[in-house]
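Each structure below is given as structure tokens.
What follows draws every value from the coordinates through simple rules; no lab data is involved. Small disclaimer: the values here were computed from a predicted structure and weren't measured. Cβ atoms are built from the backbone, for glycine too; each structure is taken alone.
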Structure 1
Amino acid sequence: MSANQHSTHGSPRLTVSQIFTMSMGFLGIQFGFALQNGNTSRILRSFGADVEQLPMFWLVAPVVGMIVQPIIGHYSDKTWNRLGRRKPYFLTGAILSSLALVFLPNAGSMAGLIPALWIGAGMVMVMDASFNVAMEPFRALVADNLPDSQRTTGFSIQTFLIGLGAVAGSFLPEWLASNGVSMEAGPSGVADNIRYSFYIGAAVFMAAILVTIFFSKEYPPAEYEQYHGKPESHEQASGLSSILRDFKRMPRTMRQLGLVQFFSWFALFSMWVFTTDAVATHIYGLTGDYSKTVAYNEAGNKVSSAFGVYNFIAMIYALALPAIAAVIGRKMTHAVSLLAGGIGLISIFFVKDPEMLKYSMVGVGLAWASILAMPYVILSGSIPAGKLGIYMGIFNFFITLPQIVNGLFGGWIVKHLYGGQPIYAIVLAGFFLICAAISVLFVYDAGAVRIRQAD
């Protein structure tokens with residue numbers, strides 16, 4: 001590979017306030033994700049889904065992400081118009097995501113010839129596609145605008161804002177319930193506190209994206225080349241051919257991170273899908289058809305709030321990641337964080353009081369902050385110039401594939417191997433995070449090598 005194919009990594013340094021403004025849209029994205037992650041299972045259960053069917057419905061997210069993110073990454077690399085390079089995709093994704101957040105909890109009211117469950121599943125698909133359109137370019141935007149020396153800070157601030165949005169989104173349903181909003185399922189089949197949470201989420205999502213669009217800048221093509229080097233040139237190829245070519249040529253660091261991501265996201269998928277039912281059965285002792293009971297909604301609120309705890313921990317820990325990485329290195333920082341997450345998930349098996357869930361989530365919060373930041377920090381230093389969008393999109397394969405595998409087999413395993421006890425899926429998730437911690441130690445960090453050589 002020629003010298004001009006790699007980024008010169010000489011972008012001007014940005015102030016902390018500029019990095020915050022650039023990443024503000026992720027606060028809205030994660031606010032929406034938190035509502036989805038904490039409440040989709042119980043919404044679909046209220047529409048008639050069985051617990052072992054939940055992974056199949058959750059498959060929508062990774063399948064859509066696997067298709068959408070490389071395409072959006074490829075075309076955002078080549079886009080430049082009045083809005084910029086990445087911003088047109090932020091805006092389109094935000095509008096569609098906000099609409100999906102409004103419609104999902106009302107799927108029951110729209111049911112006629114089509115069952116509410118399938119309308120709800122369709123809304124989940126639209127929501128996931130829209131989230132992906134808005135989210136994928138944000139990773140590339142940080143790498144576009146920051147030199148190597150600031151990328152840990154950039155991704156850490158992005159993770160802080162992700163945590164802030166997720167904390168608010170996770171706690172919102174229980175907060176509304178504690179302030180008098182009904183937890184009883186209404187005509188739509190979904191409790192009022194959940195519906196109103198999704199409406200608020202739609203407004204926050206849109207507002208946060210608009211902050212990034214109006215108050216951050218992108219470098220036009222000539223200036224971008226000045227800072228990052230001239231992109232590699234190839235014969236003209238169609239979008240699909242170009243994506244496949246880039247997939248075959250993915251950097252060595254990305255291939256190695258693939259195993260780390262597989263273990264990490266298999267675990268996260270299990271946590272998001274099964275924690276509510278694991279808590280309902282293992283801690284609350286619910287049995288039979290409990291999906292429409294107040295006790296199940298209470299378990300769901302406790303899980304949503306516990307997820308808020310891990311997101312709050314992640315928000316704070318994200319700000320410490322640059323300092324920790326400077327002392328023990330990027331890879332060791334990620335390994336230690338993943339180990340803490342594994343221990344946290346395994347500890348849920350021993351919880352008897354639902355109030356204790358928040359302590360298990362401390363370790364999960366450390367892992368979550370690191371998962372959202374450190375793989376991208378390590379990856380960004382190995383990507384050729386002009387390919388940040390497409391490779392960030394291709395990297396999403398290593399996030400979506402483990403979720404697809406889990407979605408295809410996770411429900412069957414819970415039903416037939418775990419005897420319908422989803423708590424064991426959570427324990428397995430903990431062990432997978434420990435495997436991810438071991439795997440990351442063998443990854444080649446090209447950016448860290450370059451920084452050491454510059455020093």
Structure 2
Amino acid sequence: MAKHKMALHTQILLGMLAGAAAGWLLAATSWGKDFSYHWIQPWGTIFVRMLKMIAVPLILASLVKGISDLKDIVQFRKIGIRTLGWYVLTTVTAISIGLILVNTFRPGDRIDRATVEKLQTEFSSSEKVQKKIETARSTREQPALQFLVDMVPANVFDALADNRRMLQVIFFAVFLGIAMVLLPAHKVETVKSFFDGFNEIILKMVDLIMLMAPYAVFALIAHLIVSTGGDWNLMSGLLWYALTVTAGLLLMIGFYMLLVKMFARKNPLWFLRQLSPAQLLAFSTSSSAATLPVTMERVEEHIGVDKEVSGFVLPVGATVNMDGTSLYQAVAAVFILQVLWPEGLGLENQLTIILTALLASIGAAAVPGAGMVMLVIVLEALGFPPEKLPIGLALIFAIDRPLDMLRTVINVTGDATVATLVAKSTGKLHEPRPKEWDDYLPPTS
């Protein structure tokens with residue numbers, strides 16, 4: 001008689017709840033922070049490193065296999081054009097939702113001067129804030145088409161060794177896959193067989209790593225709460241700002257589900273249930289790149305998207321399609337203007353935010369901590385007074401981490417939604433065929 005196994009998303013959710021409880025208990029002790037740092041945090045770090053370890057090999061194997069499986073280049077062109085179209089549409093929608101909400105609820109009007117001064121004292125001179133400003137300015141000083149230059153690797157082996165160069169890996173994998181399609185099948189049969197087998201091995205590694213997920217999520221959430229437990233009084237002053245961002249992110253989930261229902265003809269609740277392990281990991285890690293192996297596994301095996309679509313759409317989305325982050329840019333930029341520079345709230349600047357946030361989501365894709373860097377780029381495009389920039393970042397710095405966790409969930413959900421829509425429109429959405437980690441193990445007596 002087969003044993004009933006608890007669903008993975010349920011295990012991860014229980015791990016999150018247990019981690020939250022443990023975090024609050026440890027935060028109440030004098031020794032909890034030190035204990036968490038030495039004995040709890042490392043398990044979460046190991047898990048995230050394992051996911052990052054296989055991210056680049058997975059992208060390379062999946063993209064090459066997916067593109068080489070296509071019959072001709074016309075199919076790939078259709079996938080590419082539709083992917084770009086959906087990504088632009090969802091990003092502009094996210095930014096517009098953010099602008100509508102922040103102008104309607106005006107959270108900046110609820111921040112008093114005492115809160116601004118406290119935040120300025122605590123964060124504006126911090127090394128992290130200054131580093132974000134310097135990174136953003138160096139990004140802005142580059143040529144307008146620098147992001148295209150950065151996509152082409154000078155040395156593919158250097159790109160494969162650095163997770164921040166994911167776009168360069170994608171470029172090489174696409175180029176290699178297209179070259180294989182253009183050659184006679186018998187000449188590339190050996191290479192194709194290698195990548196087919198390599199892809200299966202990497203996916204099996206994802207299954208094995210996910211056995212650790214509930215325990216790793218426990219560690220990540222527990223350490224997060226212990227390490228930030230002293231900031232809640234400060235965060236309460238930013239409650240309306242946080243609620244505005246959260247409301248926008250929830251509306252984006254509703255928008256995705258409408259697209260899934262209308263264009264993919266799938267039940268939205270079923271879609272969310274299949275994707276939930278990736279969403280919960282995105283929340284715990286705050287990293288679309290770290291979550292990418294799990295997102296690809298859920299979209300391919302549990303939603304039914306063919307590899308030639310998921311292998312292209314999802315890696316590209318993890319680096320350039322940041323709907324949650326773009327919505328956050330819009331709300332954060334206008335919120336800062338409401339508090340520090342109300343004269344900059346004109347219609348022209350609001351339209352500039354839409355355009356700049358859209359371009360920044362591509363141009364700053366490979367920059368570590370891209371969310372805050374993108375915000376600096378958006379504010380400077382508006383002509384925001386430079387002397388107020390550290391204060392503006394300080395205004396949202398205290399509550400950035402929990403909002404980063406939430407917007408990463410939206411980033412991952414948006415990528416999966418677009419992959420499903422592109423697969424449906426190109427006839428590459430099939431019945432799900434999930435695999436378990438122990439599929440090939442011999443039966444035990």
Entry that produces 0.95 once FRET efficiency 1/(1 + (r/R0)^6) of positions 22 and 390 (r between Cβ atoms, R0 = 35 Å, to 0.05) is calculated, selected from 1, 2: 1
Answer label among 1, 2 for the case where semi-axes √(5λ) of the Cα gyration tensor in Å, calculated from the coordinates, equals 36, 24, 20: 1
Origin of the derived value 3.9 (distance in nm of label points 7 Å out along Cα→Cβ at positions 38 and 62; candidates 1, 2): 2
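One of 1, 2 was used to calculate distance in nm of label points 7 Å out along Cα→Cβ at positions 278 and 294, giving 2.8; which?
This figure was derived from 1.
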Structures 1, 2, by FRET efficiency 1/(1 + (r/R0)^6) of positions 134 and 214 (r between Cβ atoms, R0 = 25 Å, to 0.05): label with the highest value: 1
Among 1, 2, which structure scores highest (criterion: mean count of other Cβ atoms within 10 Å over residues 350-357): 2
